[in-house]
Structure 1
Amino acid sequence: MSEPITNIPIPAILEINKGAIFQIEKILQKHGFQRVAVLFDDFTYEHYQPTVKTSTSQLKLEMIKMPSDLDIQALIAQAFDMEQYDVIVAIGGGSLIDYGKYIAYSRRVPFISFPTSASNDGFASSNCSLIVNNKKTTVPAKVPYGIIVDLDIIQQAPAKFILAGIGDLMSNITALYDWSFEEKNQSVTVNHFAAMLSKKAVNSFIRTPMEDIQQPIFIKELVSSLTMGGIATVISGNSSPISGSEHLISHALDKIAEVPAMHGIQVGIATYIMSNVQNHRAERMHKVFTRTGFFDYVKKAGLQKREFQQAVEYAPQIKPNRYTYLHEQKYRQQALEFIDSDPILQELLQ
């Protein structure tokens with residue numbers, strides 16, 4: 001009996017260049033798209049809608065400024081109020097990308113992701129984070145048909161967005177260690193191709209010069225590596241290649257923190273904690289977070305030690321069906337002790 005062939009959906013368009021916003025029409029025409037809905041948030045409508053309008057003279061374009069804070073019911077209603085398009089393009093931050101992804105998924109049309117910051121890997125993944133019954137929930141969608149990234153736009157975003165992307169990407173290291181740990185302790189099977197892609201993504205990034213995180217070469221490497229992480233989740237069929245105990249801490253913080261920080265910032269600190277608990281590449285983690293200025297940013301971010309400790313305790317309840325290091329009491333205890341005693345965390349957390 002022959003082995004089955006695995007078919008993996010991957011983006012047909014991947015453009016990561018300076019000035020990519022001026023190439024949208026050329027890219028869409030090349031792929032046969034004519035009727036196009038372009039979604040914006042308030043910020044991107046003001047700053048980038050005029051550019052898109054003037055550089056797309058031959059397409060049938062509808063520019064749509066999306067409301068903020070839509071829940072899934074409002075999003076579905078909006079999706080079916082819209083006309084039929086060949087493709088939906090979302091130009092904006094993480095929430096808008098998720099809106100566009102889910103609208104396109106609901107209407108069964110291709111989706112093109114045009115992120116304006118590199119704060120996480122959501123622009124390349126097949127899931128989206130939406131409000132369902134007043135709670136942030138991970139909802140399935142489809143991997144984008146295309147990803148277009150304008151390095152000039154990413155470069156103009158505040159440094160904290162790039163730092164958040166660094167935190168999210170570095171979590172591949174601890175997530176992969178958790179996945180292997182889970183395979184040893186539970187009846188899960190690591191998809192080794194997905195794991196390899198996730199590992200290659202973060203290792204390629206680690207070798208990038210880090211003197212200036214707003215240099216185009218650095219941003220391109222960060223975005224490319226985040227993209228590979230997103231594709232790894234499509235291959236595995238779950239988030240395990242890029243999300244482990246460190247993400248559980250961040251999700252717990254979202255529920256219990258008085259003022260949650262950006263996802264990638266929380267994940268980065270949780271990754272530093274868990275790399276020390278796992279005793280795996282902790283020194284590398286320290287170097288990257290020091291060289292990029294991630295730790296310097298966190299010093300001023302007002303993160304609370306007590307909330308991180310509570311999040312460690314709460315983490316296993318976030319995904320009780322998984323089995324990360326934090327699902328064992330002895331490792332939760334190690335994490336709590338590390339938060340209490342590590343000299344760096346004493347400077348970073350209040």
Structure 2
Amino acid sequence: MGAARDGAAALVDADAVRALPKLDLHCHLDGAARTATLLELADAAGHALPADTVDALEPFVRVGSDCRSLREFLTVFETFYPVLRQPGAAGRLARELLEDAAADGVVHVEARFCPSLQAADGYPPEAVLEEVLGALADADSPVSWGVIVCGYRPLPVEENARLVDLALRHADRGVVGMDLAGPEDLPGRPFADALRRAREGGLPLTVHAGEAAGPESVREAVDVLGATRLGHAVALREDAGLAERVRDAGLALECCLTSNLSTGAVAGLDEHPFDALRRAGHRVTLATDDPAVCDTTLTDEYLLAARTWGLGLDDLRVLSAAAVEAAFVDDATRARLRATVSA
């Protein structure tokens with residue numbers, strides 16, 4: 001890193017970045033669960049977790065520095081997911097997500113989750129979604145929000161189609177988009193028809209692509225599924241032509257630095273394409289992905305970018321402004337967020 005870039009990064013301190021209005025466009029609700037909350041939910045459900053104190057439980061519900069694959073990353077969720085499958089859990093996570101976002105200077109968050117994964121007998125996906133939407137609507141929070149319903153690659157085509165129907169029925173209550181998540185070695189093409197219905201019904205699409213698979217994953221998200229935004233898209237570093245196509249089409253990129261290290265999408269930040277894509281004119285944004293599981297905040301992600309690539313506070317404001325333009329919001333909300341970020 002050159003002296004000038006060192007100097008720019010030195011001017012960026014944590015308090016300034018925390019005070020900067022930020023938008024988190026790629027944040028999984030289940031991956032934001034506080035450890036203390038998981039303990040209380042486990043007690044309510046009568047479910048035994050591997051430990052019964054916050055300090056002792058954290059190694060089981062946070063990814064360690066030795067985690068180096070997406071599948072290994074996802075196994076962490078298996079530890080605590082049983083306690084999320086009960087009425088009240090999803091709503092509590094939603095309320096606490098807004099509290100944590102506000103404390104971190106986040107002014108808008110798009111919370112994504114798969115209602116089918118948090119459902120249980122007597123607690124169907126629609127009840128899970130309505131609980132989250134109700135909790136967010138009732139929260140006394142300065143943070144604006146939208147919900148992105150996740151389709152999940154391991155689920156049957158029919159179940160993902162029902163999730164699209166569910167999202168469309170609740171578009172007037174705060175569902176703002178659809179996502180396709182899950183292990184990328186499972187193709188997204190079987191879900192193309194359902195996702196097309198979502199788009200035609202007014203819900204834009206973001207797709208997890210190019211995180212654990214190569215450029216073909218991004219190509220499928222763009223050419224077959226019709227993505228508006230791309231989650232991660234690290235594999236663009238492997239295909240310059242595809243990267244140019246994505247840039248020229250104006251697709252926004254949801255970059256999650258800490259998560260990409262944990263999943264092994266990159267071996268080190270020096271290999272991450274974030275800064276090269278930013279300098280090449282891509283619409284890059286920074287996001288947390290799974291803030292609790294990754295033990296990060298959006299301020300941490302901004303600071304990590306600043307200190308790795310020598311970004312100054314003005315550069316970070318540009319990232320926040322890019323997120324405003326990429327957000328799945330109506331015109332009035334976008335205008336308000338523009339004013340907030342520019343101020």
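None of the figures in this text is laboratory data; all of them are computed from the coordinates on show. Just so you know, these numbers come straight off a predicted model, no measurement behind them. Cβ atoms are built from the backbone, for glycine too; each structure is taken alone.
Structural remarks
- Comparing mean count of other Cβ atoms within 10 Å over residues 161-168 across structures 1, 2, the highest figure is found for 1.
- Relative contact order in percent (Cα under 8 Å, 6 or more apart) derived as 15 - corresponding label from 1, 2: 1
- Label whose coordinates, when FRET efficiency 1/(1 + (r/R0)^6) of positions 193 and 321 (r between Cβ atoms, R0 = 35 Å, to 0.05) is calculated, return 0.95 (choices 1, 2): 1
- At a computed 17.8 (mean count of other Cβ atoms within 10 Å over residues 137-144), which of 1, 2: 1
- Origin of the value -17000, where helix-only ellipticity at 222 nm (-39500 (n - 2.57) for each DSSP H run of 4 or more, over all residues; to 500) was derived from one of 1, 2: 1
- Looking across 1, 2, the calculation of mean count of other Cβ atoms within 10 Å over residues 145-152 that yields 24.9 traces back to 2.
- Entry that produces 18.9, 61 once Rg and Dmax of the Cα atoms in Å is calculated, selected from 1, 2: 2
- Distance in nm of label points 7 Å out along Cα→Cβ at positions 241 and 313 - structure with the largest value, from 1, 2: 2
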